[in-house]
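Engineer: Take a look at these structures.
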Structure I
């Protein structure tokens, strides 16, 4: 029997972006967010229906949204190897049933969420019109995550499992099911590289073409904290001594000899990086982008590197292809 996704997801209010649909018990009351604002007291406001509907939340409040990522897809719940005669077949059936139960719990978490228990992690991967439960090995609660596999792979790591291995793994999955809400949840969409454009503040200065940054939970939290500081104190912007992952093209940083990195976050929720080349009277800046816009772009793309546009991605990949050739 296949299980259809309920297509709902619980997220913190500060992560809601324009275009998200807030879901209520009565589906007729669902609203599509058209505008997001921040009040002086730090609360986030959602506005819809041409501003005839508004609601305000603390940034850490939980909001239920319709998650489009799993729309119309069903869990792949085949009972792999359950037809095998004897104890092995019975153990495989129990393993499959346990994984299917865990997969059903993961439905509400949405795409990209890994549930972590000790050194095991699981997440749902979109496979055509189905959702396949994947297992990974977790070095820590926030990764890195390696050895991705599924019981549907039929490789030797699964097919050759003995009776004791099957019992141990099934017990591990059932423990995860029983304690699901108390486990650690990791958003793998947030541990990726994001690329925006960049420029010099002087036409006569050497200009970068792009700026790349590593977007992880710590970076997102920092952006949101700096934004909340702006809102709470009516500040136009807040700056901190932070630099990006890389200013491109390749070799630009070495030639520019950058010396004054800063991260700038504004009252409106935009941010950018800035720096100053040594012996220069101008700065370089990354193109401003809204925090919510960046998160929306990341949620809509599963690639390891996400760029604001295709040209930037091409520039970034060209540089890193050259780096790979040097390593080889």
Structure II
């Protein structure tokens, strides 16, 4: 049954796809995420202007800011009637990797920007996006993308095997060796350049997927594995430095815990819904890495429905996270 969970993970990832500055001040990004959580608390209370003051403080104090937070703040500016700041922050977001296709597909922006404002953004887009391309490490990005694509190629082979037992045999025969090779390459990058995530390569999906794959191969293998355990402290150091986001940490760690507990346990409530007995522990773990409590996420869903603002909440769970008995 555990192998089937791995197959489901690969299938999910597969369907989804059918920056670096020369130097960065040594600041603690746990403080960054703590300030963002305070801003989100204010949003949940519909204190939008106070929330924007928090966002402005964060953006001013940290050289690198996560794209998701730019996206949210730009919408809040538009929602509160400050179009000039909203459009300016959208342009800043483009220098941080917000692609034009995504911009044009954003429903809230469609409703709140007029034709001349869109034209202004489009006319400057290429020059703004070049700033992003010049910031990230394109060589490392190419390497990690190639690694990610190799994962997908192997996942596709699994999906073409109809017999469940044959699928399991294929995974056990091929994935451990493949995954260990992947993680050793990832470790080399991590030690030489840092964690290859949004800050370094402008992508927060490829590396966390590779690590999640490794942590979900098979219970006995994951329990005995020492390679990820060696890498894990470096991931948490990367969290402090701003190279990896809390979302990635939670996903990677929850796959390991779920796989080794027959999906009965969860650290961050990502893969398994929390219940009344573990919600306090889960929220404590979430806050420790800068991830919002479950109840705050659910309040933001209400604000999304009320305002139309997209908070870009992780989509492993559709809508609110239900807390079981």
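Derivation of every value follows stated rules applied to the coordinates shown; laboratory data play no part. Note that this is a predicted model, so its numbers are computed, not measured. Cβ atoms are built from the backbone, for glycine too; each structure is taken alone.
Engineer: One of I, II was used to calculate semi-axes √(5λ) of the Cα gyration tensor in Å, giving 41, 27, 16; which?
Structural biologist: Label of the originating structure: I.
Engineer: Then there's this: Comparing Kirkwood radius over Cα pairs in Å, for residues 272-311 alone across I, II, which is largest?
Structural biologist: Top value of Kirkwood radius over Cα pairs in Å, for residues 272-311 alone, among I, II, belongs to structure I.
Engineer: Taking helix-only ellipticity at 222 nm (-39500 (n - 2.57) for each DSSP H run of 4 or more, over all residues; to 500) from the coordinates of each of I, II, which one would give -22500?
Structural biologist: So the calculation was done on II.
Engineer: Of the structures labelled I, II, one was used to calculate mean count of other Cβ atoms within 10 Å over residues 216-223, giving 18.2. Name it.
Structural biologist: This figure was derived from II.
Engineer: Additional query: Of the structures I, II, report the one carrying the highest value of distance in nm of label points 7 Å out along Cα→Cβ at positions 80 and 112.
Structural biologist: Top value of distance in nm of label points 7 Å out along Cα→Cβ at positions 80 and 112 goes to structure I.
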